[in-house]
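Once you scroll down, you'll see the structures, which are given as structure tokens.
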Structure I
Amino acid sequence: MNTDELIAHARARFDHAAARRTLKEKYQGKMIFGWNGGMWQAGPELQNTLLACPGTEAVLLDLYENPVKVATRELMTMSQERWQEQMNAWLAEYEELNKNR
């Protein structure tokens, strides 16, 4: 491999890594949603916290450390829907990125 080919290969790898980081940041931002006076980030952490709460209501800290009284089942449904919707979109873009590499 000559120098030009090595440089082109290194640039392609760097561009791909940067595109993956950008894609991750994009979809992590889309996981955030407002509900019932609080800001939440959909994901396994929130969902596990909700599963650990006994009963149908709980007081949780939102993203900004504000205590918010929530209906656990409703918040769980919202979180699961947002999480799955965004993860499916992320996967589709990720596969397209890998295909174009």
Structure II
Amino acid sequence: MHKLLVDIFTKRKIENIKDLSQEEQDTYDKWNRILSDGDVTVLKINTFCKHQVALIEKKWASINNDQSQKGNLIPIHTVYKTISKMIESPRSERESLEKYLNQLLD
């Protein structure tokens, strides 16, 4: 639990999260998550991209021969894979990918 929340609980004489109503517990969970997650890092972005790629690939596996549905996911899949590869690749590859992505923006 984040120190700010501990201080608030102490000030309000709340000893246990279970003493809160469901709405208060939901608010606590949200606040605790926000305070505990910290800043967005390159590692978190890479993890997110990899997770999205896996979800898309799983969805592809479940789509039965509907090429239009699969095709709609290709650009998104490509972007996530490219971002992840850019994060993980050596500097020279990163520069090459940056050039490629800039061309996509033009």
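Every number in this text was worked out from the coordinates using simple rules, so none of it is lab data. Not measured: the values here are computed from a predicted model.
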Relative contact order in percent (Cα under 8 Å, 6 or more apart) computed as 22: which structure among I, II?
-> II
If Rg and Dmax of the Cα atoms in Å is calculated for I, II, the one returning 21.4, 60 is structure II
Value -23000 of helix-only ellipticity at 222 nm (-39500 (n - 2.57) for each DSSP H run of 4 or more, over all residues; to 500) was derived from the coordinates of, among I, II, structure I
